[in-house]
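Engineer: So, here come the structures, one by one.
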Structure P
Amino acid sequence: MFTGLIREFATVISYQNSVLTLKAKYKPNIGDSIAVNGVCLTVISVGSGSFAVELSAETRSIMAVQHLKGRVHIEPAMKLSDRLEGHIVQGHVDCVGVIKSIAKNQNATDFYISYPKEFSKFISPKGSIAIDGVSLTVNETKEGEFRLTIIPHTLDITLFGDYKTGDYVNIETDMFARYIYNMINKNNSPTWSDIDNILARY
């Protein structure tokens, strides 16, 4: 699991035959989990100042592979001793969104992102969401679109400062929203005890 707090930028060296090789200050071990633009991947080799991860066909089909070039976000898997300062992120991307518009708003910047409407049941105002692995809060929703308000600090330390209208981004909805929705659909009448049990597992 991850927190959605980006550790650093890595630079793509190559992306060939489902293997992504990155240059980074961070040095993982073979077998480690690491989130690249919010996607949980496994390290398969480590070089001098670089490492490689492999992407399955399933992973490639649900992520924005167009942005596996230049700079990418990376975050190592969370340790049990770490502080949880973002929100619980699994690195399991739900879908790809598109930045529809960007607007300055006093001392922040609003990003309007469209997404497949079938995921609207997992996205709510003031709920948590991860965009390319960045832990954020949804400020406003409407059918097939939501608004994020990004402060200057986040623009400086993430790829949000580089995003343009029309860019694709990886979206991971809130884990608890997904689990509760699935539980309700299976049982129709969950109790508060059921919901507490789910939350207590994480």
Structure Q
Amino acid sequence: MPLQPALRVVNEPDAGVDLDAAERAAADFLRALGVSTDSEGMRGTPRRMAKAYTELFTPRSFNLTTFPNDEGYDELVLARDIPVRSVCEHHLLPFVGVAHVGYLPGERILGLSKLARIVEHFACRPQVQERLTKQVADWLAEQLDPKGVGVVIEAEHTCMTLRGVQATGSNTITSTLLGTLREDARSRQEFFALTGANA
């Protein structure tokens, strides 16, 4: 099953990124906040900022790999603790954590590494955690046509821990369940138990 054209991402410097303009904007931003870039240690900071955000917003390209479910496997497939790093769209501060992504196979099964690739793909842009969780689940449901999909994301948001309320150590948990994992209580309970989240 091919990857949808809209989700084929090419990780190249000329893919809509103007690094020089981003560097100038970063320098202006720092100056506007009263941060001098004249010292040796700060002189290259605007360029480093531009490169860092380019990296944060550029997912690696990948091809979706699926295989026929020849054995008729019908139990839950779950990848736990997939690293998540994204940037809050409200403050452009990072949030980091883990995703647990599972599905009940239909006619095809997915190459396991692609579960992590899909999380990375949707995380590499300004995001809110709720949307990220749903995008991963909806995309899997659309591309794979499984019997059910479950996604749980647990993350620490630096916009909460470093500023504002400064709630150090707090985590946010979001979930999206589709198909059998939403409709069947036993399947839902199994999914949450395997992720370590409370149902």
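Read-outs throughout are calculated quantities, based only on the coordinates presented, and are distinct from any laboratory measurement. Everything numeric in this text was worked out from a predicted model, so none of it was measured. Cβ atoms are built from the backbone, for glycine too; each structure is taken alone.
Engineer: To test your reading of the models, identify which of P, Q gives 2.0 for distance in nm of label points 7 Å out along Cα→Cβ at positions 120 and 136 when calculated.
Structural biologist: P
Engineer: Let me ask you something else. Of the structures labelled P, Q, which one yields 1.9 when distance in nm of label points 7 Å out along Cα→Cβ at positions 128 and 184 is computed from its coordinates?
Structural biologist: Derived from the structure labelled P.
Engineer: For structures P, Q, calculate distance in nm of label points 7 Å out along Cα→Cβ at positions 32 and 152 and state which one comes out highest.
Structural biologist: Once distance in nm of label points 7 Å out along Cα→Cβ at positions 32 and 152 is worked out for each structure, Q has the highest.
Engineer: Now for a separate question. Of structures P, Q, which gives -11000 when helix-only ellipticity at 222 nm (-39500 (n - 2.57) for each DSSP H run of 4 or more, over all residues; to 500) is computed from the coordinates?
Structural biologist: Computing helix-only ellipticity at 222 nm (-39500 (n - 2.57) for each DSSP H run of 4 or more, over all residues; to 500) on every structure in P, Q gives -11000 only for Q.
Engineer: If you don't mind, another one. Say we calculate FRET efficiency 1/(1 + (r/R0)^6) of positions 48 and 112 (r between Cβ atoms, R0 = 35 Å, to 0.05) for every structure; which of P, Q gives the highest result?
Structural biologist: For this comparison of FRET efficiency 1/(1 + (r/R0)^6) of positions 48 and 112 (r between Cβ atoms, R0 = 35 Å, to 0.05), the top structure is Q.
Engineer: Cα extents along the principal axes in Å computed as 64, 39, 21: which structure among P, Q?
Structural biologist: Q
Engineer: Computing relative contact order in percent (Cα under 8 Å, 6 or more apart) for each of P, Q, which one ends up highest?
Structural biologist: P
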